[in-house]
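Asks: Given below, in the form of structure tokens, are the structures.
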Structure 1
Amino acid sequence: MSSSKPQIVLFPGAWHKPSCFSHIIPKLEAAGYAVRTAQLPSVTDHNPPKDLNADIATVRSTVDEAIGSGNDVVVIPHSWAGIVVGSALTGYSKKEREAKGEKGGVVRCGYMCAFMAPIGLSLWDAIGQAPPPWWTIKDNELSILSDSAGDIFYNDLPAEQRAYWFSQCSRSHSLHTKKAKATDEAWLEIPTSYLFCEDDQAIPLDKQEFVTSMVKEKGGEVQTTRLKSGHSPFLSHPEETVEWIRRVAGEEI
């Protein structure tokens, strides 16, 4: 039986680990939500995945656990994880599952300054097939963060916090996954929200607006919210981020 509130599933972006959500998970739990998160296998410096399959499998297994015997679920991908979620969750909407006689399902996805890609487009394509100045390529297998990346990810945090959270990142992420093409467009069937982070230095605002325009042009619907935040609102603006997630989950606050 479904609980009164949907389960929340958070997916961190490239180079990031679930610990990045440590400021917001307790606040969501205090508001009555069961929360799950998982690290994507592409965040590694050892045997990097060659395609999206491992990340997709992790998203699906984590969401399957959240659905359980019939729970409603809200999925919140950050940054890179948006491409994976879009490729992974076709068929997971509550509407699609109910049509198959299954209980529960994903009732909404909230993309947090995240990439969204149509079938056949990769992150590599989206960034012009060249790395930005704050990451480099190693052995044509790994994307390696430069020392300046902390200022990109956490530009609206104090210097000491920027240094700390950058130390918690994996410095490596599979380059192959960044070059892998999106395999599906779950945002066409799952109701979608998007958090624009206006001071984002990693995915500038115009890029965020472009991907949401693309979704709308393809027939998807996107509810948008704006926040004066850098790329990591769950660290710099945890209260506002939690309020946004609660609204994505259906609360009126």
Structure 2
Amino acid sequence: MKKSITIFVLALFTSVSLFAQSANKADSLYQVALNFYDKQDSQNAIVNFEEVLKLNPKHVDALYNLAVLQYELGNKQKAIELFQRSAALGDTQSKEILKQKLNVRLNYADTMDIADVDKLPQLLLDGKAEDLLFNNSINTKLLKEIANNIVASKDIKSRVFDIEAANKNIDVTTINEVKLKVGLLFGKDGSITVIPTDENFIDRKLVLEMMKASAKLGKVTPAQYADKVVCTRYYSIPLMYYKEENK
């Protein structure tokens, strides 16, 4: 799983420029589709939402709105397919409509939100399994490992401060603290990986440093959905990084 994550991250950074151009065009076209939608011009709205998805197949809002339109027009199966695609990308509204209104189970996906799996991962400590979640919060023993290996890492802290300084166009020495939101990825192989979820911190060096440090976090039993092991994601955990005091 670690290798797969590495390949994914490297591919993400090599393709980000082309994707950004396509995404910008898709967002502009999405506004056109919304205008037709607001005017209740369903046919033109559908045409333009479909064009958005040709440019960006993972445009969650376009998927959701197109699904709603198809459902309103009586195309239930098409709507379900679109809601499933949106749900697979993490859209909460699509999940609720599928489960509560349409009484449809989510499709299996290689990676799913932890709230949607049939069987949760369990944290493995000293050869024994413990609940990963307590009242929907991460086991404090894992949080302690994250503090010791991710927050306490000098390399990660240095990079976080450098990114914050670059984002705000200020001198890094003037920054006293940085709040960074991260997510957890629990692999099919039992791995635990910390990843930044704040788009301002999607940085190649930071991601790779976090992946490296995550190897020390321990293991979990993989989650399951539809009797298959599945990679699961958990959002989000705030991490605080503080400037070291001069002694």
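Computed from the coordinates by the stated procedures, all read-outs in this text should not be read as laboratory data. What you are looking at is a predicted structure, and each value in this text was computed from that prediction instead of being measured. Cβ atoms are built from the backbone, for glycine too; each structure is taken alone.
Asks: Comparing 1, 2, where is relative contact order in percent (Cα under 8 Å, 6 or more apart) highest? Mind showing how you got there, number by number?
Replies: Numbers: 1: 23; 2: 18.
Comparing 1, 2, the top value of relative contact order in percent (Cα under 8 Å, 6 or more apart) belongs to 1.
Asks: Ranked by mean projected area of the Cα convex hull in nm², which of 1, 2 sits at the highest value?
Replies: Values: 1: 12.6; 2: 16.2.
Once mean projected area of the Cα convex hull in nm² is tallied for 1, 2, the winner is 2.
Asks: Which of 1, 2 yields 21, 42, 26, 10, 1 for P(r) over Cα pairs in 10 Å bins from 0, in percent, for residues 89-136 alone, as computed?
Replies: Working: 1: 21, 31, 26, 15, 7; 2: 21, 42, 26, 10, 1.
Of the options listed, only 2 reproduces it.
Asks: Same structure again: Can you spot which of 1, 2 the value 3.4 was calculated from, given it is distance in nm of label points 7 Å out along Cα→Cβ at positions 41 and 201? Each step should come with its number before you reach the end.
Replies: Values: 1: 3.4; 2: 4.4.
Here the read-out was taken from 1.
Asks: If helix-only ellipticity at 222 nm (-39500 (n - 2.57) for each DSSP H run of 4 or more, over all residues; to 500) is calculated from each of 1, 2, which structure is the one that comes out at -15000?
Replies: Values: 1: -9000; 2: -15000.
Answer by label: 2.
Asks: Can you rank 1, 2 by distance in nm of label points 7 Å out along Cα→Cβ at positions 73 and 185 and just name the one with the largest value? Please list the in-between numbers first.
Replies: On the way: 1: 2.3; 2: 3.6.
By distance in nm of label points 7 Å out along Cα→Cβ at positions 73 and 185, the leading structure of 1, 2 is 2.
Asks: Distance in nm of label points 7 Å out along Cα→Cβ at positions 145 and 169 was computed and gave 4.2; which structure, 1, 2, did it come from? Spell out each step's value before the answer.
Replies: Values: 1: 0.4; 2: 4.2.
Structure 2 accounts for this read-out.
Asks: Work out which structure the value 15.4 belongs to, where mean count of other Cβ atoms within 10 Å over residues 105-112 was derived from one of 1, 2. Intermediate results must be reported in sequence, preceding the final value.
Replies: Working: 1: 25.5; 2: 15.4.
Derived from the structure labelled 2.
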